[in-house]
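Trainee: Right after this note come the structures.
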Structure 1
Amino acid sequence: MARRYQKVQKLLPEIKRMLESGMSQREVAERLGLEGDRPIHDLLKRERKKAM
């Protein structure tokens with residue numbers, strides 16, 4: 001079974017672009033139809049952890 005965050009991972013460049021344009025993480029999640037508790041926050045946290 002695939003990990004649940006793979007869909008969000010593919011959207012990462014678009015998510016970063018939306019955040020840079022001034023949208024909030026909640027607005028981005030709603031616009032992209034992402035469900036769950038803070039999906040954008042969790043994605044960015046994973047990316048920071050990978051970068052370390």
Structure 2
Amino acid sequence: MSIKTTHELHHRRFGRNLGVGLILAAFAALVFGLTMVKVTSGDFEVPSAESFN
């Protein structure tokens with residue numbers, strides 16, 4: 001048991017921060033997933049060194 005009790009505002013802020021964090025993680029997973037699909041679809045080719053000359 002803590003000496004000082006937490007204020008109700010801290011509980012609301014934690015819930016909001018948790019929601020934003022989960023949305024950010026979902027967005028990052030979506031971008032990663034789309035990148036993996038694009039790279040593994042066979043449409044992606046690494047540019048060769050000859051194409052830069």
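Since every read-out is calculated from the coordinates, none of them should be taken as a lab result. From a predicted model like this one, the values you see are computed outputs, not experimental measurements.
Trainee: Where does the value 11.3 come from, among 1, 2, when Kirkwood radius over Cα pairs in Å is the thing being computed? Could you put the intermediate results ahead of the total?
Mentor: Numbers: 1: 11.3; 2: 15.4.
That value comes from structure 1.
Trainee: Further, regarding this structure: Work out the source of -22500 here, i.e. which of 1, 2 gives that when helix-only ellipticity at 222 nm (-39500 (n - 2.57) for each DSSP H run of 4 or more, over all residues; to 500) is computed.
Mentor: Numbers: 1: -19000; 2: -22500.
The structure behind it is 2.
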